[in-house]
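Once you scroll down, you'll see the structures, which are given as structure tokens.
Coordinate-derived values only; no laboratory data. As the structure is a prediction and not an experimental result, all values here were calculated from the model. Cβ atoms are built from the backbone, for glycine too; each structure is taken alone.
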Structure I
Amino acid sequence: MLSWHEYHKYLKGKQAEEDTITNRKVDISQFLTSFSTLEQQDVDGFVKMLLEKDYKGTTIQRKISSLRDFGKANGVNVIPTVSVPPAERNLAKIHENLMEEGEYREYLDKILTDEDNSFEGLRAKMIFVMLAYGFRRIGIINITVGGVDLKSGKFHFLTKKDRFRVLPIVFYKDIIKEYLQARISRDYINVNNLIVYSYRNEYKQIRPREFYDIYYTTLAKVTDREINPHAWRHTFGTRLVDNGMDLDEVRDAMGHASINSTELYVHLSGERIRDGLQKFHPSGHKK
């Protein structure tokens, strides 16, 4: 079994974010303090210990996720057999980060019509196009040049759980084409990733740090509001529900493995309706 030092090198090799590495260190150190193998009895024993300590469902799920990744680094498929509470969703916080439809369109239109058509400008536009399609950050970082097929009109990429996903390309085709042409024309780029950055005169796969830098720098040009990248995905899903798309179709558009994940957007849509009634209905201000 890998030591923490060896696992740390593994995480660095994956270009894991610093907060992820910090959480992994806390979680795996806790596991290694009480258990010495990744056998089923130790995995289940760890989960039982967490339950006895009365950790929240969200924390337990995070620690299990850390242990699964540690298992993967060791070539072991870690699957606890002990039932655990689901991770709690902070709907209020997610709802707070949603953008109104007009706001969403305004920010996106301003970004995509910016006059900067340099490689860097087109790269920023491409990132926001993918956010508008409901991509997660990890999907944007990992998608390859070959994963964008304008001829068939499809994105092909891996999800955060390494499931292969296909998503139709139905809008912003001109911007996608412009960026692809700019990206492919740089034949001296020796990595296959769609989104790259230059470091010491060499192009590399974009890392989370550079992704966030491009994202927030671009967003700051159109609004003072702080909007995290995942809010675009939540807004995308909520708008699909708001506009009447069938829930199974929303699940496919979002790339969810389970309909339970998709139901989050029904709750968010309901929150919006409630807020609208309180704000605009004649009886909204009565207690």
Structure II
Amino acid sequence: MAPFSLSRKLRKAAQNGKLIMIMNNQQSRKIQRPWQDLVNNWDILASPGRPSVWEIKLYEQWAKPHLRKGANVLLLGSTPELRDMLAKHDCKVVVVDNNLSMIEGMVKYVKRKPKNEIWVKTDWLKAPLKEKYFDLVLGDFVLSNLPYTAHDQFLKRIKNWLKPNGSFITRIESFKDYYQTMSIAKLVKLCRNKPFDKKTINYFWNSGNWFTRPIKTKEAAIGEFWQKLQRYLAKNKEPKIRRLLEKSGFLFPLDKVWFTYMEKDLTKLLNKYFVLSNKKNDPKLNMYYPDYGEIYRLKHK
């Protein structure tokens, strides 16, 4: 059984283990600039923007019971570290991303040649996938890329795509009650004397984006962080931070917004469709609050 309706030619290609692409809408192949910027910056990105070695090991540990020969796996997004992990196993992988430039562009960061990958360019909320077909669904920080109004429908669709004994394993941002808003001055103080390396650049941009705003507003808009930082730098010289910014450039598109929850509200939402089997965070995550992005192991409810 195919995960969606394939033409005879494409079905044959899939059976032969070739990489194929399904275009199920009329969208152009024109590259969308913000996502192309992310592809181009992937070498600069580090934890937490990319899964750490610790996190990939946990993903694989929790996924392994489902990664038997011939298993059907759905990967939401084009995260190369997850594609590398899946390439080690003899399973059938469907990669779904709304942006073709992400699917294609991330191939250069994949260390292992993908096996049995089918590429689907479509909106996650419109993907024509069969219900009760997948043994496993994976996606790294996928929920926060959708607006709040889409979260309920998105999670419901994932549940329906899974087999009754399937799992959804994903990293999700959430805010804990003990978090406090960080001032720009504090962020600058934490970073000004660190080495101007990839780790510091990622700590600065990610911690600034997520924690220099009122925590309970939940949305994280990189443009708002940039405006606050510019106002601070207009009043303070901070030559070391200016050099750090010159070296890093914009780590993320300035119009990018992420949508997340306080931890208790996220738990309530997830419990509508899944049973929480486990959750853990990398204790050395490169963030001011390292437990902001936990990996959830969710069982079909």
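If relative contact order in percent (Cα under 8 Å, 6 or more apart) is calculated from each of I, II, which structure is the one that comes out at 16? The value was obtained from structure I.
Upon calculation of mean count of other Cβ atoms within 10 Å over residues 48-55 from the atomic coordinates, which of the structures I, II produces 18.9? Of the options listed, only II reproduces it.
When mean count of other Cβ atoms within 10 Å over residues 136-143 is computed across structures I, II, the figure 19.9 traces back to I. If distance in nm of label points 7 Å out along Cα→Cβ at positions 96 and 120 comes out at 0.4 when worked out from the coordinates, which of I, II was used? The correct label is II.
For which of I, II does Cα extents along the principal axes in Å, calculated from the coordinates, equal 64, 38, 33? Comparing all candidates, it corresponds to II. Tell me which structure, out of I, II, gives 1.00 once FRET efficiency 1/(1 + (r/R0)^6) of positions 72 and 168 (r between Cβ atoms, R0 = 30 Å, to 0.05) is calculated. Working through the options, I get structure II.
In this comparison of I, II, the computed figure -18000 for helix-only ellipticity at 222 nm (-39500 (n - 2.57) for each DSSP H run of 4 or more, over all residues; to 500) is attributed to I.
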